[in-house]
1. To which of 1, 2, 3 does the computed value 2.2 (distance in nm of label points 7 Å out along Cα→Cβ at positions 150 and 182) belong?
2. With FRET efficiency 1/(1 + (r/R0)^6) of positions 14 and 134 (r between Cβ atoms, R0 = 35 Å, to 0.05) as the yardstick, tell me which of 1, 2, 3 scores highest.
Structure 1
Amino acid sequence: MENARIVKDITIKDDDTIQSIFDQLATSGGFESRNLAEGLEILSEMIHDKDCVKFLSFVAAITSTGLRGIIADMLKKKLFDVVITTCGALDHDIARYFSHYLEGSFTLNDADLLEKNIHRLGNVLVPMDSYGPIIEEKMQLFLEEAYKSGKREMSTADITKMIGQHLGEGSFLYWAYKNNIPVIVPGIVDGGVGSQIWMFTQKHPDFKLNVVADSELLSSIIFKAKKSGSLMLGGGISKHHTLWWNQYRDGLDYAVYVTTAQEFDGSLSGALVREAISWGKVTQNAKQTTIHAEITTILPFLYRALLARIK
């Protein structure tokens, strides 16, 4: 093929930086490593593009792990303008701020864990006392305070801002609140926080959750955006909501998707970024790639390389 680059061997020296390693991945001919290197290039350009509205979407499970720290740091550094996630991310952020999860194993006996009142999320252990009771206690307090201040209707962006106000360093919701970054949760009733909102309405029937207000917020952002881009960590509703809203401005101009799902079952989670082009959710000339990798493994290295680039 004309103009095709020669596959080069990777050489790693004692004084190599993570940036120099990523530079080599781009020309190594390695299978997924080239997508990883391309993802870094796209994210670097997206972050530097001052005309671009930057979306971060992620699945809840990663916030049960140490990756929550990277999510929080991204928002602390204001690398993104909008966050779209799922209810579990709110649950884990509250639970881990006021308590702790434990290291576990995929091979533990789940019947034994049930007897010990411990939930298992992959190889992360979630003690029951660190989860449900804390979320119930804190959410009822937060909502009661908002209600007494006169709030009778809230969007999910309002809910996440309210939670962030009551948390602190280490919490991704705190940094979103601190830096005025809206966090939108289209499936908020599917989780602990959502259940507590429902329970609150049983005591206060005049209190309403207005998810349509989130659409008003997103439309006010999307319709004014000169460009838009997104880092999508995992699939499901958070990925789809990001793509869905960006179709109203002819699609994302930058898109990096990290997933372990495969496309052959026709799922949204398995769909490559390029499939979204056919729906008008990603522009035809977008700088885009799909990185097939497990998020908690790859993101620390990608983020470190990104920080070196944007520095």
Structure 2
Amino acid sequence: MSKITLGINNCFAVKRWPEPEEWCRIIAEELKLRYVQFSLDLLDPRVSQPARRKMSKRIKKTAESYGLEIHTTFPGIASYSFNQLLHPDVGIRHDALHWCEEAVFTTSEIGARGTGGPLGALSMRDFNTPSRKESLIKQLIESLQHLAQLAVFEGQEFFLWEPTPLAREICHTMKEARNFHAEVNKGSAVPINFCLDVGHQCAVDTSGKDRDPYAWLEALAPLSPAIHIQQTDGVLDSHWPFTPEFNKKGIIEPERIVKTIQKSGTNEVYLFLEIIHPFEADEKKVLEDIKESVEYWKSTTSIDY
């Protein structure tokens, strides 16, 4: 029987409740959850070291005071906007690697078990030039293995890669994901696994099982110690809440998600709600939607939280 635990990515707090005392209180007292995936939009790993270390200590201390456990750190919208480790320019790729290195160190400072993310996007030109694409993916694998070495030195358990709905971002099909996982883990210091997202099976050039989030879970959940959950219609990467309005048009059913993960044979996995509202959304509505989503998952499944 798989051990499945519900948690939340604290991206909901970005620009609204950046103070650790605020988002920790909301998660512990209002949502009544314990496990957190920390959004690096709340602490850019490359701020000055004094500022970062002060905030890291504050985050760790506050989380502990509320009985929270920060499971992983993860990039948010800010860094995802860039081409990162697959940028066409070598200097910018090196700079992106430095950002990722600092993310590993930040992860240790706040006491999390690992980090990772969607860390590279090919340009259209490079994607459509086979020799460039092959060369850049090879460099990406080397970079990820370097980050895995840093992770093991820092006492972390794994490094994560998030498959997205874009062919230019690698692993947008199950076959591609399996091949990438096998290649990147050859000699890796710690496992380089996935953080699947149930809303990412909507790439425009895919069909059949590659557009089925349940098929992805059944095949790859054992390689994904963390999974993002959101409500979605399967057409776009929506990041809707689990409220009646969106559940009517959404395809994500908590009980079916849990049964599929159990069927996959995975030993342990954390499901992190990743609900993203527009920045202009009313804060009261944001909290109401997130509370309702948490209660929906608690009431329709028997997983831990």
Structure 3
Amino acid sequence: MRVTVIGATGHIGTYLVPRLVEAGHDVVAVSRGERDPYQDDGAWTAVESVEIDREAAEERGDFGDAILDTDPDAVVDLICFEPESAKRLVEALRGEVQHLLHCGTVWVHGPSDVVPTTEDEPRTRRPLGEYGRKKAEIEASLLDEARRNGFPATVLHPGHIVGPGWEPLNPAGNFDPDVFSRLAQGGEVALPNFGLETVHHVHADDVAQAFQRAIEHWSAAVGESFHTVSPRALTLRGYAEAVAGWFGEEADLTYLPFDEWAERPEYDEDAVEATEEHISYSPNASIQKARDLLGYEPRYTSLEATREAVDALVEEGTVEPGE
């Protein structure tokens, strides 16, 4: 197939584009500018690269036409965050492509009532923030188009994406890399509440695997949404203890009610906001549907995926182990 990947040099595209090339697909990589992927791979020499500024093209009203000009059989949209943007792309591609695959998020569910959460779990709780609410609206629109009008759409919902080259969600539920340094050095790390809220990571290559399998299992994928996460979620406490153990340390953890934790001087306003959002969701998603219908099988556990990312941070000096 000829597959156009929108957002091709980002976290997921870095792994997805080489996967598709190696599987024999003809790939068009769409990005806003000349940006290198996070990992080198010789497969990129076989890729057709196209520069499109999505925001500017959508303001002109010709983004969908620009994607259609790449002559795709399938389109993978990794960077759609607005419901109206998704609707316009559908209208441009209607009757012209075999498959549109959209990257969603597990946060479409809002906080879970029953875990692990399945894709068809009743949406009794709305997503807490604008990001999750918009993604939920996009999912509903695409699946409605598939089921009512036969539009060939699939939605994949990653968890917290990690991999070498960017900072992973840490055991305190935010993105401050110093949390990893303190754990690596045997220093104290404060966690909110009892550290029993959950986070659910996924390696970017496993998300790429899910997109590839959805493309190659068209009949099972169209009109469906799938979780793409690691096999199991982590509690903050278990995550912190594991990270300390990577460096031969025992985690020195302090537990505080959230309001007291938020006053700790080591956490700035952005970190507190990120932690509150992540622990309020406490995602724990099932991948059984993706396993059964797509043959999805993650290569990485949550800890394996985050350790690879942390090792890269240690190598570049962002995370500092003890002496």
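1. The value was obtained from structure 1.
2. Of structures 1, 2, 3, the maximum of FRET efficiency 1/(1 + (r/R0)^6) of positions 14 and 134 (r between Cβ atoms, R0 = 35 Å, to 0.05) occurs in 3.
All of the numbers you see were taken from the coordinates with simple rules; none came from a lab. Everything numeric in this text was worked out from a predicted model, so none of it was measured. Cβ atoms are built from the backbone, for glycine too; each structure is taken alone.
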